[in-house]
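Taken together, the values in this text are just the output of simple stated rules run on the coordinates, not laboratory data. This structure is a prediction, so every number in the text was calculated from the model and none was measured. Cβ atoms are built from the backbone, for glycine too; each structure is taken alone.
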Structure I
Amino acid sequence: MNTRTSPSNGSGALLDVVVVGGGAAGLSAAVTLGRAHRSVVVVDAGHPRNAPAAHLHGFLSRDGMNPAELLAVGREEVERYGGRVQPGRVVAAARDDDGTFTVTLDDARTLRSRQLVLATGLTDGLPDVPGVAERWGRDVLHCPYCHGWEVSGRAVGILGRGPVSVHQALLWRQWTDDVTLFLEPATELPESAWEELAARGVRVVDVAVERLEMTDDRLTGVRLVDGHVLPVDAVVVGSRMHANAELLAGLGLAVEDVEMQGTVVGSRVPTGPMGSTDVPGLWVAGNTADVSAQVVVAAADGMRTGAAVNATLVAADTRAAVEARRTPFSAQAERELHTRRTAEHPHALETTR
């Protein structure tokens with residue numbers, strides 16, 4: 001087993017890995033690296049995307065768990081394997097001339113590491129409709145696989161425009177037959193879309209939405225600009241899912257648009273299949289790279305990236321060991337030494353090579 005430098009509160013020690021982001025992906029990567037005897041620090045700003053939600057779903061064996069509880073368990077697991085979770089926000093990150101990384105926290109402390117994992121998640125850009133932000137994650141929803149079961153058979157309204165909204169309306173129709181699509185005025189849809197909506201019994205309202213109506217801390221309806229209020233139990237919106245990628249400017253990477261049915265729905269950091277990037281030693285995991293990843297997928301992605309980071313470090317450690325073995329002796333000198341020792345001790349167990 002290899003020894004490692006324990007993560008400390010100082011900024012001088014060179015860590016194996018710094019993980020920026022303490023969500024499912026970041027914590028999973030850190031647990032994987034800790035179990036591989038790597039020194040790892042997770043910097044956690046404490047603002048998870050799913051904080052407004054009371055429960056998470058679709059996570060085998062954790063269905064219905066409070067998201068905050070899942071992260072608390074994850075932090076405990078990181079520390080169990082020798083890692084450290086550092087509260088704080090990273091304000092800058094840079095790759096140094098020697099190939100290592102330096103991250104600067106909002107309290108001016110710095111951390112140095114051989115590899116850097118960005119698992120900073122994403123931010124949902126919500127429609128500018130009064131009531132949407134206030135009810136987001138409660139009864140203003142996005143993903144039917146996360147919240148669909150809980151509103152089965154109830155009145156669901158879809159806010160939006162274009163093909164993506166049609167897709168959402170038809171998708172949510174699987175959970176309830178009471179679906180209303182609130183389509184922005186002047187939105188043009190192909191005839192095939194109108195036919196599909198009609199065939200599935202989706203009502204379409206093409207009057208602009210003024211605001212959401214609430215009663216006793218509960219969503220009750222959608223108010224239109226003409227004064228009409230249509231009762232609903234939940235509202236679905238198509239958020240713009242933008243990767244939290246502010247740190248990329250100092251690292252030489254940029255985000256790319258994510259499109260769905262010809263509509264830009266967000267941005268992501270492009271990566272290889274294991275989270276690698278075009279910057280050696282820089283990795284990206286979770287929603288920062290995949291805006292559609294649910295919690296369980298983000299956790300799996302973090303584990304996979306953590307394993308790839310460790311494999312990269314193993315390769316680097318091996319190259320360093322080979323180089324150290326060759327210096328100050330050349331290969332020829334080692335062979336001569338081996339021959340001499342064998343001649344001097346013909347019956348000894350030779351372990352030089």
Structure II
Amino acid sequence: MDKVRFGIIGCGVIAPWHARGVTSTPEAELVAVCDVIEERAQKLSAEFGEPAVYTDHLKMLAEADIDAVCVCVPSGLHGPVTIDAAKHGKHVMCEKPIEITLPKIDAMIDACKQANTKLGVIFQRRTAPMWTKIRNAINDGKLGKMVLGDAYLKYYRSQDYYDSGDWRGTWELDGGGALMNQGVHCIDLQRWIMGPIDTVYAQADHLVRDIEVEDTCCAVLKFKSGAFGVLQGTTSVVGMNHRLEFHGDQGTICVDGEKITKWKVPGQDEEPPDDAVDMGSAASDPKAISTEGHAIQIRDLCLAIMEDRDPMIGGDEARKAVEVILAIYESARTGQPVKMG
């Protein structure tokens with residue numbers, strides 16, 4: 001196989017990032033696009049070389065000469081569409097979050113395993129080298145005993161944003177708000193870097209937006225390592241970047257947006273390493289993200305297919321961030337700490 005032939009299912013806001021990722025990858029080719037609203041599919045097709053247009057994803061899966069699909073439908077539909085793709089023998093690159101409930105995630109993973117198809121999930125921030133450098137520094141003990149791993153995820157989404165699609169801000173299809181949709185990227189990083197979480201305790205509410213789900217949440221985390229963490233997520237403040245802080249008893253690393261702002265590691269220059277890759281923060285604009293991370297992951301999926309290996313971020317790994325978010329929602333609902341598995 002010289003090229004992996006892709007179809008895109010769902011031609012909404014995030015689809016152009018997948019299309020650019022596919023068309024910029026030497027090992028990939030965009031063959032078909034699909035959306036229940038034909039005009040959206042036609043527009044995406046016109047922008048990216050006029051691949052075939054479909055309005056029924058099952059028809060596309062059955063008829064189009066494709067090997068893989070990018071799943072870009074609303075979050076609560078990722079599961080059924082991925083399972084349909086697996087049943088047709090197609091590999092999948094799924095937009096985040098992988099799904100919004102653990103049973104649906106497990107069904108996706110099982111379907112792809114049974115069909116022997118690859119399942120990759122977009123967490124493009126992990127592809128930036130600085131996050132691996134930070135994780136390695138912590139895992140190598142360079143900060144000493146870890147004390148705190150905090151994530152402050154302060155974003156802005158207007159009411160118009162939520163009103164732009166009837167699925168946005170709903171439990172049924174969005175699965176959550178500031179955490180499940182916007183914050184999931186940095187929650188993934190926080191857990192990936194600090195390790196598994198033992199217990200969460202949280203409060204959440206929709207304070208500003210007219211939506212079902214939370215627009216603001218605060219949680220206290222206890223990691224299995226014994227360290228603690230704070231997680232703040234909101235879509236109702238302006239002018240902020242996400243910020244992650246990692247504190248050990250011997251050192252500190254802080255990241256603001258996509259830039260390391262403090263690198264206090266014993267025996268190393270305190271000038272922060274210039275490893276930033278501008279992925280775009282999307283703090284105030286969901287379209288203000290780079291294509292680079294998507295392209296890296298799409299190329300990795302192509303190589304995983306050709307080399308018969310797992311993609312860099314698969315279903316089992318992507319499940320972990322959603323598990324954390326659902327535990328936080330349960331704690332906020334019950335007013336009690338929730339112990340994770």
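Work out the source of 2.7 here, i.e. which of I, II gives that when distance in nm of label points 7 Å out along Cα→Cβ at positions 46 and 102 is computed. Computing distance in nm of label points 7 Å out along Cα→Cβ at positions 46 and 102 on every structure in I, II gives 2.7 only for I.
Match the computed value 3.5 of distance in nm of label points 7 Å out along Cα→Cβ at positions 206 and 294 to one of the structures I, II, and report its label.
On the way: I: 3.5; II: 2.7.
Only one of I, II returns 3.5 for distance in nm of label points 7 Å out along Cα→Cβ at positions 206 and 294, namely I.
For which of the structures I, II does the calculation of percent of Cα pairs over 31 Å apart return 32?
Values: I: 47; II: 32.
Computing percent of Cα pairs over 31 Å apart on every structure in I, II gives 32 only for II.
In terms of distance in nm of label points 7 Å out along Cα→Cβ at positions 22 and 318, which of structures I, II is highest?
Working: I: 3.5; II: 1.5.
Largest calculated value belongs to I.
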